[in-house]
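No lab work stands behind these numbers, since they all come straight from the coordinates. The structure displayed is predicted, hence computed values, not measured ones. Cβ atoms are built from the backbone, for glycine too; each structure is taken alone.
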Structure 1
Amino acid sequence: MSFKQISIYLIVVVLGLHFSSNDVFAQKKKKKSSSKKTEQKISGTELQLLKDIFLDATQAKLLGDTDKAKELYQDCLNLSPNNAAANYELALLYQDEKDNETALTYAENASKAAPKNKWYQYLFADLLLYNNQTIKAASVYENLIRQHPNDIDNYHKISYIYRIAGETDKAIDALDRLEGKTGVVEEISLDKQRLYLQKNDVDGAGKELEKLIENNPKELRFYNQLAELYLANRKEDQANEIYKRMIEVAPDNPLAQMAMARQYYSKGETAKANEMLMSAFAKPEIPAEQKISILMGMIGQQPSKETLKEAKSLGGVIAQTHPKNAQIQAIQGDIYIQLNEKENARDAFRRTVDIDANLYPVWEQVMFLEYDLGKYDDLLKTTKESTELFPNQPLPHYFKGLANYQLKDYDKAVRSLKRSAIIGSDNENLLIEVYSLIGDAYHSLKDHESSDNYYDKSLEIKPDNPLVLNNYAYYLSLRKEQLAKAEEMSKKSNELETNNSSYQDTYGWILYEQGKYEEAKVWLEKALSNGGDKRPVIVEHYGDVLFKLNKKAEAIEQWRKAIELGGNKKELDKKIAQ
């Protein structure tokens, strides 16, 4: 025998596929002939030939010549039709080719020829499953369990087979037999619990969890799972009993405290529930995500102000316990906004991006709040950071321009705003605001031509924007230019938004510049009645109109009132003196 043949022979032996002359017919006696001759064994020459062919077939298989291997294994069967090893090898080859039906035929022959060879039985059972013959597959595994009662994998496999066959009770029985071998094991009990639930047998599922609790009385997970099982099936009383047992076992355990909090909430005892949650949330061993889930449930659907205050306190505890969790900081920001605590909201959102700078929507929240709070220096700092992180987002550039405008750095404001317009060219709502603000900035720079151009561009997108119409008209009136156009725009802004004291003041002032003093007086009095009496510029304008109407004493009275409201004292004193 060559070295290669020796290697193949060793592989065959290791695989348990070797056979002797007694195996040729796989221990199966031939039927006795009518002459009652005893069974004749294969001759030694034929046995050697069979071995040689089998070795050649195995060599072809290892070399990847499948067709030749199948042909040679078939030659083995021609010599010995019930040869288990050859049938097994052919089954494997056809299985590799996805011809599971043919493979099944050979696997069945092998299993019948060698019923105590578990590898043959495994292959036969697997191919039965491939061919949707689950009950027959289960029968094979039942035989394997009888032959190898301590092989626990067989119990798992037969339980799975019964499950897919729809034989839930038999699947449970298989696991019961396995449990008899292993004792109570979490994996087995939970598997059985799922099977009981498939049958809608909640009590059966509960008993499995009770067994786990009995064997692991300190493991709170099982109490929690059992309580949730009862809650999911509307068995609140049984769930509450489990929670009570849970807190008795571990009164300071955060999981138990959270469970008790649920119980208190169900009874409407909010104060006790929050007390339990405060204690549980302060413990870092409970994952932040689990705490956040509870918090989100509190604020999810139009919460009351009282609930928001409670959520704020609980969120603060989570934030202290998990200081590097960006999500909880962001949630705190949302809660502060709902409570109208803008300063706290801004700080919470700022902490969020300090933890995770990639959260662009949170940067937007910071910018909106800093502008709303008038924190223009902070806003400028924030926009510098956000434009570096997100250079292709238009809003940070817009806010950068807005901050520079408020800080009276108009050249920088224009540059940032134009950048925002380029990036956000497909966002008409943004362009309306950007063009209008560029117009304001150019007005402050006394570049009136550019200012008018950008106001016109803003109105081209939205001709009925009352704010832009008002500002454009007012700046024209200050320059005493295009007063007819200014009057038309201002009148339109007042039609679009009535009772706006700023818009009424603008219209009154344009009429004043046109010498229409009686009409101007009417509109300025409207502005005063709508809150303009608290604004020095409107009060001053009213005084100017009264002066033109030769009501000098009343005019002086209004100018003095404007000084008291914080108007330009020097200019107003000059008017009074003259």
Structure 2
Amino acid sequence: MKDKYDPITTEIIQSYLQAAADEMFAAMRRTAMSAIIYEVLDMGTAICTADGELASSGAGIPAFVGMLDKGVKRIVEKFDKPGDIEEGDIFTTNDPFNGGVTHLNDVVVMMPIFSEEEIVAWSANIAHWNDIGGMVPGSMSTDATEIFQEGLQLPGIKLFSRGKPIRPVFDILEANSRMPDFLIGDLWAGVASIRAGEHRVLELVKKYGKDVFLHAVDEYLSYGEEVTLAALKDLPHGKFSLSEEQDNGRIYTVTIEITDTEFILDLRDNPDQEKGPFNLSHDGSVTGAQLMLKSITAPDTVCNGGTFRPLKVLTREGSVFHPTRPAAMGIYYEIDIRLYDLIWRTLAENMPEVLPAGGFASICGTLFGGIHPDTGRQYSIIEPELGGWGGSVDSDGNPGMFSGFHGETYNCPAEINEARNGLFVERFSFHDEEGGEGKYRGGKGVCLEYRIRSDDAWFTAAYTRSKVPPWPLNGGRPGSPNYVEIIRNDGSTEKHSVVNALTLQKDEVIRVMTGTGAGWGNPEERDIELVKDDLKNGYITGEQANKYYKLSERS
């Protein structure tokens, strides 16, 4: 008799789970109301085990996928009495102190998958909702000093009971958003997504049996652990530490210890939590470490709970990487990318032939909105921006890419922005600012201009790497900074990196300037033909070609 646990069946189930997570992603994309979800793909999907381990992950923001297991584990922990979790129930959280991981705009929706009255898995997704209440439109204020100012908290609650919506909860959600139709539309898209995941998992269980399904998932997690352990053996072993000054003058420090069996990240020697929203939850710090671990071990293979078993993250409660309630966390993403980049830099200085120099390394979250001049409806935009990555040992850095935090997201097309929101997109190009020169130069940052079409619009932004530029390797030059310019109707220009609810009037322009990545190697060693190509393509000016690459002397 054929072994019911044969490896071919196990492999089929594992691949099917990955396809299920991808189908969940497609369902969310096709049904969401907000462009930040269906165009930018600011979301993530996953299938988790009965106890909340990540079993398979879909596309989208890599950092989001690493958060979903933490949301499910919160629900499993909280609803631990018999009958607390029933078939058809759907739960939600957005609270970073209760499994939400990030900030209140990012809402996790999840449901248990039952077979024979037993939970065999969970389907879950996370997506950015445009407005969840709070002190400013868009729910993300750089002036917030406590989480209560940032919007409605959903600390791991039941949203559906036995397949039916709990109407009072929906009423509360709608009453707390400035854009309730978008909020409810995006919520139902999330429900469609997790129900698609449930359907596919139950197909598997019905076809192969519950025991075979659960065995296959356990095997897959063990395989994920084996892949990471094998990759750890090829990394430099020892203890590595680095401190870096941030734009606000604070010093962040990481210490990494790599052995054959562990990747230990020590974040205990870091400043106390901030009074503002520039804090990262403990779970968020773990996710940032997961991102980097995956990047340097096996980025193109399996990613599940087993993948991260060798990871250990040490934090100090009350610090910027493990804040306590009621810390504000609206701009958590800039601290997460700072952590990711600092881990990267620490390793790159010990592996310069493997990892590239520093990139623009900011989410460059750009928020603005107001009243649409054609429809009279409230609109709200949040856009992560593209920037340049650093040069490496054998090639120039990638230009106009999202940060490692955002992965497979996209910029919102100009046509969608102009049709859905009250603005014109007047320019979208690379820029020629100095920075990133090297034997292999950094990828170019972008210049993006939005022209506002209505009076009394608002604008919020929080960019890092605006004062401390991207870091070079092997004699390259630092990259260029991230910043925003506001061009007023009277011709005056304001420069910002952190600004909250700034008022804009009709025809005023938001000019986004993202950083060029840092260079790798001495600029004077750059192939002269490459310098000429850069000049021809407008990546550098003639003055820069002579100043850094000695073009006139070498031609």
Could you figure out which one of 1, 2 the value 5.8 for distance in nm of label points 7 Å out along Cα→Cβ at positions 77 and 213 was computed from? 1
Test item: helix-only ellipticity at 222 nm (-39500 (n - 2.57) for each DSSP H run of 4 or more, over all residues; to 500) calculated as -24000, pick one of 1, 2: 1
Ranked by distance in nm of label points 7 Å out along Cα→Cβ at positions 341 and 541, which of 1, 2 sits at the highest value? 1
Calculated from one of 1, 2, FRET efficiency 1/(1 + (r/R0)^6) of positions 61 and 349 (r between Cβ atoms, R0 = 41 Å, to 0.05) reads 0.90, and the structure in question is 2
Taking 4 as the value of relative contact order in percent (Cα under 8 Å, 6 or more apart) derived from one of the structures shown (1, 2), identify that structure. 1
Which entry (1, 2) yields the derived value 16.2, 50 for Rg and Dmax of the Cα atoms in Å, for residues 405-524 alone: 2
Using mean count of other Cβ atoms within 10 Å over residues 165-172, single out the structure from 1, 2 with the greatest value. 1
On distance in nm of label points 7 Å out along Cα→Cβ at positions 301 and 397, which of the structures labelled 1, 2 is highest? 1
Taking mean count of other Cβ atoms within 10 Å over residues 317-324 for each of 1, 2, which is largest? 2
For which of 1, 2 does percent of Cα pairs over 32 Å apart, calculated from the coordinates, equal 71? 1
